[in-house]
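Chemist: The following blocks contain the structures, represented as structure tokens.
Each value in this text was obtained by applying a stated rule to the coordinates, not by laboratory testing. The structure presented is a predicted model; accordingly, all values stated were derived computationally and were not measured. Cβ atoms are built from the backbone, for glycine too; each structure is taken alone.
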Structure P
Amino acid sequence: MKTVCLFLLLSLGAAIAVTQSDLVTSDSKGKLSYKKNDQGDRIMDYSSVGYRSGQDLPAPSVIPNKITVKPSGGDDTKSIQDAITKVSALPLDNNGFRGAVLLAPGTFNVDELKLSTSGVILRGSGLDATKGTTIKVKGSSTSVSVYGSKSPKFGKKYPLTKTYVPFGGNTLPLKSTSGLKVGDSIYIFTTVTAKFVHLLGMDKLVRHNAPQTWVAVGSIITTDRIITSINNGTITLDAGYPDSIRPELFDSDEDVPYVSTYVWEDRIENVGVENLRAIHPATKATNTDQFLTIGKAQNCWVRDLYLQDFGTGGERLAGCNSSNKTVVTTQGDAKWVTVQRLNIHYTYTDDTIAAPPQILSMLGTQILHRDTNITGGGKYWPMSSGSTRARGPTVHYNVNIVSGSGAKVVPHMRWSTGILYDNIVNPKGVVGITYRDTMGSGHGWTMGWGVIWNCEAAILSVQNPSNMFNGSAPVLYHNWLVGGRGKNDPGYKSKSLMGTYDHVGTTVAPQSLYVAQLKDKLKRSN
């Protein structure tokens with residue numbers, strides 16, 4: 001009997017055994033270790049994403065309902081907006097909230113709603129089609145806006161030392177830290193140089209006999225962080241810096257990055273939209289209407305929503321510019337936002353769109369999107385990032401897509417950095433980080449330092465930027481494909497695999513990089 005039990009235990013152990021990732025490993029206590037490449041780059045820590053840098057969202061019971069609005073049968077926009085205005089005038093409680101506007105069960109007809117004051121929640125009565133809250137929108141460009149005002153006020157500039165900073169860390173060397181202190185909010189400013197653009201081959205883009213502009217030389221990229229420690233001329237940031245810094249790619253010493261403190265008095269926070277259904281008018285014509293956008297805001301959330309037929313596409317004709325928007329957008333000045341438990345549904349399929357819609361566009365930094373289901377539809381980009389304003393860490397975790405081969409989990413264009421696709425299931429479509437050449441208006445290299453971790457798709461694909469044009473040159477910018485199930489495809493315009501790979505085709509441990517990093521962070525903080 002003991003022999004049989006031992007055999008069963010050994011068999012069970014073999015059945016559940018998993019392969020450890022080579023790039024991120026975990027010991028018996030869950031402590032993570034990271035493998036660096038020969039230049040010191042490694043996969044970054046994503047545990048600071050989301051509301052209050054990784055905290056759970058507040059329970060609805062913590063935020064009391066202050067005003068209840070009932071459906072009128074007519075246009076309900078004014079009555080809801082008036083209730084939002086009244087709650088916005090209430091004082092903040094000890095938790096930083098003023099209260100919630102509760103939409104009673106029933107169907108509301110709505111044009112555009114705006115939340116522009118900290119501590120206000122727009123809350124429905126549930127997702128049940130008959131007993132919950134349903135918003136029927138008129139087809140406005142944006143149904144709900146969560147927006148602060150004005151802009152940050154900047155202080156003194158602190159140049160970095162002219163030295164290589166590898167990707168994956170959270171420390172920056174400065175020429176002087178005099179005047180800086182722990183807790184300061186800062187922006188890190190970097191310049192797009194001609195040498196950088198040339199290295200990636202983005203000065204070679206020509207379409208219809210006209211040069212295409214990828215990211216313009218001289219453009220300034222900003223990264224929003226907080227200083228957590230200062231030591232021997234080095235500052236430590238609350239989250240990893242989402243790029244490497246390479247002095248050999250500076251055009252001159254004027255391109256040395258710098259840090260500046262800031263104060264932003266009108267940036268709103270503790271605003272949420274939750275627990276309701278929103279329905280866009282069903283039509284076979286493409287629409288560019290989005291449900292919600294968040295900007296000039298931090299520590300906000302969107303959770304428990306059913307969203308139907310928003311943003312079904314842009315232009316149908318190849319070569320046309322698209323004005324398509326997304327279903328939910330976080331803007332480039334958004335920080336610490338959680339988008340959680342969305343059910344996004346399309347009632348019909350259209351694969352003829354030349355400029356597909358971006359269902360979710362996560363610009364900004366420290367953004368968490370998790371636990372979403374997307375069903376129906378045809379050709380679209382379920383999770384996207386559209387510019388250098390997408391500055392990780394940003395996480396898409398535990399997303400299930402039930403659609404066709406046109407559903408592509410890909411960045412959109414122009415050098416997003418530091419985004420993680422973690423346990424995304426898109427069985428008929430694509431999960432990839434690849435070159436896009438002259439598509440659109442010269443989208444070129446879409447992302448650097450991106451990670452695809454234990455995803456499932458018909459096609460998995462990553463490409464390392466720059467090696468498209470010089471395969472013998474050292475890889476200076478990486479995209480990682482780790483674990484997962486699906487065909488490992490070379491990607492657009494490549495005949496050979498040109499990404500950075502780790503056990504592709506095998507589920508690796510940890511099962512979720514984001515969850516493992518969050519657990520590791522919580523253990524270290526206790």
Structure Q
Amino acid sequence: MLNSEKNIIENGNFKNLVQNNLKKVDVHWQQQGLEMQDNKVVDRKHWEEAGQGHVFNWYDELSSEDRLIFEEDLRQIDVDEINTIYKRLIDEKVNQKINLSYHGFENVKTIDSLTTEDRDRWETIGHKLISEGRVALLLLAGGQATRLGTTFPKGQYDIGLPSKKSLFQLQAERVLKLEQMTKSKMGVTEMKPIQWYIMTSKATHDATIEFFEKHNYFGLLKDSFFFFQQTMIPCLTPEGKIINETSSKISLSPNGNGGLYHSLLVSGGLSDMRSKGIEYISQYCVDNVLIKMADPLFLGYMHDQQADCAAKVVAKVDPEEPVGVMALRDGKPCVLEYSEIDRDSKYLRDEATGRLTFNYAHICINNFSFEFLDRIASSELSRELPYHVATKKIPYANEQGIRTTPDAVNGWKMEMFIFDVFPYSKHMVCLEVKRDEEFSPLKNNAGMAIPKDSPETCLRDICQLHRTYIERAGGKLDFSESNIIEISPLISYSGESLETIVSEKLILLPKEIK
């Protein structure tokens with residue numbers, strides 16, 4: 001017996017010793033299970049019987065090293081499941097009918113219509129939930145910034161603020177400020193940190209973790225982070241054949257943000273939430289430069305309405321804006337894609353308000369109850385969500401097994417969408433927020449003739465918002481040399497606490513308030 005263990009027993013902490021050893025055994029067997037999965041023998045005959053034996057075309061000529069790479073790809077794929085998904089997609093195309101049984105979504109509060117009493121009450125509820133450790137953040141961060149001309153995770157991107165802060169840093173500092181605000185509002189000196197679950201992809205996982213480690217988690221506790229990977233799925237030809245990217249590699253792509261639910265389950269993320277007493281999960285996408293992290297008002301609204309699912313929405317710019325909108329289909333909440341709404345419905349308006357009937361654009365900012373996530377992820381529902389097809393130019397292996405870029409569309413990328421779980425909600429509500437205050441996504445390359453969702457528009461939008469904050473606080477801005485203004489998230493979460501800094505002052509731009 002080790003001296004340390006002897007001392008534990010003599011001091012009456014034998015129970016702790018047993019529990020610690022059981023944890024070590026559990027971790028050991030988890031690791032063994034992972035190793036067994038990694039070393040699982042690939043059944044070539046089964047692939048051939050499933051009609052996908054062509055992926056082995058170059059296998060016999062591969063080096064030992066390349067065979068290992070190839071087999072690693074194959075172990076990620078359930079070939080029978082892929083065939084089932086393809087058959088389901090084909091059946092849906094053959095039997096496709098135009099569904100006109102949809103109606104406008106009505107469980108919506110507009111932020112401008114809230115009374116001061118409602119706003120204060122909901123914010124207080126939200127801060128209380130946060131202070132009690134019942135709230136977690138869920139970040140979708142699997143995307144690379146390829147459309148921005150880089151290959152690193154999009155969260156590392158710098159949109160051009162004076163501080164040169166990345167999207168990850170801006171978000172982390174908003175969490176730090178929110179925790180500080182919550183302590184002050186609830187009159188506590190200590191509280192559990194907000195847990196942050198970050199879904200990466202195979203392409204971004206290691207780089208994302210390294211980035212946070214390099215920056216010491218931007219002042220947040222390392223133990224408050226849980227990184228997990230999104231599931232990959234093979235690309236298919238229109239005939240349902242899995243595409244080889246090279247002789248030793250399968251063409252794989254992320255299975256969409258709707259793969260979140262199953263990935264949370266198999267990664268242990270759901271179990272981690274349960275063990276930490278998480279009751280509400282605030283989900284967002286990494287590329288929204290204006291995101292309000294774990295917005296207390298939104299959390300309080302959801303809690304007050306006893307909803308298990310909630311979404312932030314923005315008003316459509318015009319009837320033809322190509323966005324998915326909230327609706328009711330067969331009485332259940334859903335997001336209708338732009339292509340699913342007939343032209344007449346796009347122009348329908350409410351007679352009393354004059355607003356579009358299908359007005360509420362879904363912007364992928366959602367709150368879920370833990371019970372809802374657990375119900376979806378722990379049942380077959382997460383495996384039964386529909387796949388959506390995007391036809392793409394997919395690099396493929398030519399006859400020699402060499403990666404080749406096609407001149408025309410040649411294959412399918414299949415994705416599940418996060419909002420396809422909405423019909424399973426027992427009670428869903430939406431909060432309409434202002435686009436210019438909460439939604440500015442980063443998607444496209446800078447320097448476009450008409451920049452849209454680019455670093456330029458993101459920089460413009462965040463500077464415009466910060467200018468509004470300063471003017472509300474009584475400050476004035478001198479635009480004679482620049483229009484760039486940045487307020488550090490460590491100073492203000494959403495425009496509060498600025499009066500003593502800017503009131504009755506003239507600020508020459510560019511300026512960073514920190």
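Chemist: Upon calculation of distance in nm of label points 7 Å out along Cα→Cβ at positions 250 and 402 from the atomic coordinates, which of the structures P, Q produces 5.5?
Modeler: P
Chemist: Related question: One of P, Q was used to compute log10 I(q)/I(0) by the Debye sum over Cα atoms at q = 0.06 Å⁻¹, and the result was -0.33. Which label is that?
Modeler: Only one of P, Q returns -0.33 for log10 I(q)/I(0) by the Debye sum over Cα atoms at q = 0.06 Å⁻¹, namely Q.
Chemist: Upon calculation of FRET efficiency 1/(1 + (r/R0)^6) of positions 434 and 490 (r between Cβ atoms, R0 = 25 Å, to 0.05) from the atomic coordinates, which of the structures P, Q produces 1.00? Intermediate results must be reported in sequence, preceding the final value.
Modeler: Details: P: 1.00; Q: 0.60.
Derived from the structure labelled P.
Chemist: Can I ask one more? From which structure (P, Q) was relative contact order in percent (Cα under 8 Å, 6 or more apart) calculated, if the value obtained is 13? Each step should come with its number before you reach the end.
Modeler: Working: P: 13; Q: 18.
Going label by label, the one that fits is P.
Chemist: Of the structures labelled P, Q, one was used to calculate helix-only ellipticity at 222 nm (-39500 (n - 2.57) for each DSSP H run of 4 or more, over all residues; to 500), giving -2500. Name it.
Modeler: Values: P: -2500; Q: -10500.
Derived from the structure labelled P.
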